[in-house]
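Please find the structures below.
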Structure I
Amino acid sequence: MLERTRRLWDKQERLVGDRTGLFAAVADAVEVDAVLYPGSYVDIAPSFVWPSVTYADIDRRADQFFADEAGVAELLVERGADPELHAVRFVSASYTRDLDLTSGSFDLLISLYAGFVSEHCTRYLRHGGFLLVNASHGDAAMASLNAQYRLHGVVLSRSGRYSVRTSGLDAYLVPKRDIRVTIELLHETGRGVAYTKSPFAYLFERIA
């Protein structure tokens, strides 16, 4: 493995923690095979869980990371994933532009700390597929305004353990302040909305 690949992955884990538990909780809650992860940087944790993951980012370090196929395969083996069975694809491009991917070909779209992923990449998600999104940069609020989505569940985190709740969802996505959340407001602020309840992430189903 190239030393740079290991260094990038170790730094990623130090900064954001091990997200394998997060993705494993989602895998237990909904049926997923093919995953799209725009704005992924070098976070390959989804590949520890799912057999087919496509990553997309414009950061040159991510490009270099995924270009080291042997190094990526070694990381997969370390986490118990078989590189022969877990397909890893990287697209070096901004998700705000055409990623040259087939529309409706993914079961899960991941949006974590990467901006308005749902606004640009929903077309790649199949009807009945899911969007995993957190409130950072306003993308959870953006998805809540999109008639193509319906809130399916929330991801809760406690002492480093994740779980998906699908009941009592009316209590979520309620702003703390009396404000009208609009697409224009989200673009203007570029921030998430402060809600009365704050789960780690949200799970939306594409219904249209």
Structure II
Amino acid sequence: MSSIFKGKQALFLDFDGTIGDTFQLHELAFRKTLAPFNIPFDYSQHIGRSTKDVLEEVLAAKLVDSTTLQHLIKVKRQAANDLYSTHLRFIEGAEAFIKKAHDLGYRLFIGSSGSRNNIYAGIKGLNLEPYIEAIITADDVTNGKPNPEIFLRLLAMAQLNPEACLVLEDAPSGLQAALNAGIDVVCIDEGLDPSQIAQKDSIHFRNFAQLFQDLIPVSTK
């Protein structure tokens, strides 16, 4: 069987839930931010989306004005940033995979719906600076996932066509964003319900242990 890495030169990785085990950190940060509004909140319904998009949706019925919304976005991001500094851990297998991919010649990029401060704090906290060539976050684009803008920006930055790249994601919005950008995509979340993804037949499902075994050196031809 041919490796899914055949012909690939660059890997575009999501951060939250793909590299960093951040589910509980974001859920705590959102709940702290939303506490004054007494709103039930289930982060599993919003994974992969930007803080701005989530708060706009959750607070729609509260008629929150734009100034208050911007304040709440800052509160949530700071709460997450604080937790990143003390509680952040790798998703199982992610660290070994990233280091091996880098050693085999892959260019590694981060494409995240998280804020710039959170993602840079995460990269620093996990000591990934030597491996990551560039980062695009929600602060760098107009439209978050599932819009393909983040991945289209990465393609332009890498100066590569979609066929030379592979996206690694864990959330339906990110998987759809990759497909919308015309890039092959791997879902690393084995627990994700495929019914949540409209084009599931176009997605590779692999955990990091499987991806580690499947890695091949980047071809120079």
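On FRET efficiency 1/(1 + (r/R0)^6) of positions 31 and 127 (r between Cβ atoms, R0 = 30 Å, to 0.05), which of the structures labelled I, II is highest? Before the final figure, lay out the partial values.
On the way: I: 1.00; II: 0.55.
If we compare FRET efficiency 1/(1 + (r/R0)^6) of positions 31 and 127 (r between Cβ atoms, R0 = 30 Å, to 0.05) over I, II, the biggest value is for I.
Can you rank I, II by distance in nm of label points 7 Å out along Cα→Cβ at positions 47 and 71 and just name the one with the largest value? Mind showing how you got there, number by number?
Details: I: 1.2; II: 3.3.
Structure II comes out on top.
Quick one: relative contact order in percent (Cα under 8 Å, 6 or more apart) came out at 29 when computed from one of I, II, so which one is it?
Numbers: I: 19; II: 29.
Clearly, the read-out refers to II.
Where is mean count of other Cβ atoms within 10 Å over residues 111-118 largest, in which of I, II? The partial results should precede the final answer.
Values: I: 22.2; II: 25.8.
Top value of mean count of other Cβ atoms within 10 Å over residues 111-118, among I, II, belongs to structure II.
Of the structures labelled I, II, one was used to calculate helix-only ellipticity at 222 nm (-39500 (n - 2.57) for each DSSP H run of 4 or more, over all residues; to 500), giving -8000. Name it. Walk me through the numbers before you get to the answer.
Values: I: -8000; II: -12000.
The read-out comes from structure I.
Taken together, the values in this text are just the output of simple stated rules run on the coordinates, not laboratory data. Source: prediction; values computed, not measured. Cβ atoms are built from the backbone, for glycine too; each structure is taken alone.
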